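As structure tokens, here come the structures.
Derivation of every value follows stated rules applied to the coordinates shown; laboratory data play no part. Since the model is a prediction, treat every value here as computed from it, not as a measurement. Cβ atoms are built from the backbone, for glycine too; each structure is taken alone.
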Structure I
Amino acid sequence: MPRPPGDLPIGLLLDRVAREVSRAFDVRLTAAGGSRPVWLVLLALRRGPVASQRELADALGLRAATLTQQLDTMESAGLVARTADPANRRVHRVELTEAGLGLFDRLRNAARAHDEQLRDGLDGSDVARVAAALERMRRNVGRS
């Protein structure tokens, strides 16, 4: 008989939940025609103008080389366009294309459906308590 969740160390429970939630999210994104890295880039670009590829890498917490590889793939797929900054040709601006906007909409719908699934059976106060507890745990770990 499995142990009740309250008997598990909280870190182990969080790890299990995080892996399951991530796996389910990845399945949804794949079904919608994307992936988590693509979603994160599209989301960052959609949220507001990014002055340069370097700023986008910083916003995503990625190394420049990692982002360059991702953007190469996305540009080949017609999802983003990179242009040299007229004031500094070494700086590249990144913009969404029409195809990128279309994929963004599909992935946003997948992300919303995933969030709704996570919230199933929880009311607003449950969600607020879970969010507060998770934030507290994040801060607790940050102190160590």
Structure II
Amino acid sequence: MTDDDAILTANAAYYRAFISGDFSQMSALWADEGVSCVHPGWPVLIGRQAILESYRSILRNPRQDPIEPHNPTPLLSGDDGRVFCIEIVGGMALAATNWFRRIDGSWRLVHHQASPIATKIEQETEGGRRPPPSRLN
């Protein structure tokens, strides 16, 4: 199995755990130290205990919208690898990054972040010309 295949397998395991509400599997995916997480609309969570408490709460929530991952794209650099994808949650598209680190031969999650994707609205000004694109940074 290539490293790309291995990290995509770990990423798929993350979403299987999320979809099935399997806290034990979710817990097993996260590394023991040096971990962080940013759920949509949440402050930054640092440390395994805070992150696992957040997932325990999310996975137990009977009103939690289902999550659908799409288009996973791996980017590896040595023993670190990220998977970028789109999550559909409650009809909202989120840009997600799952960062894995190879630890003792296994790909373990060290960071997850998901943020809403802004919707682009086409505007036209008088005379049919579009305004110049704006930049956020």
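To which of I, II does the computed value -8500 (helix-only ellipticity at 222 nm (-39500 (n - 2.57) for each DSSP H run of 4 or more, over all residues; to 500)) belong?
So the calculation was done on II.
Given a value of 18.8, 66 for Rg and Dmax of the Cα atoms in Å, calculated from one of I, II, which structure does it belong to?
For Rg and Dmax of the Cα atoms in Å, the value 18.8, 66 is produced by structure I.
Upon calculation of P(r) over Cα pairs in 5 Å bins from 0, in percent, for residues 53-100 alone from the atomic coordinates, which of the structures I, II produces 5, 19, 19, 22, 18, 11, 4, 1?
Source structure for this number: II.
As an exercise: FRET efficiency 1/(1 + (r/R0)^6) of positions 13 and 45 (r between Cβ atoms, R0 = 30 Å, to 0.05), calculated from one structure in I, II, equals 0.90. Which structure is it?
II
Computing mean count of other Cβ atoms within 10 Å over residues 93-100 gives 16.4 for which of I, II?
I
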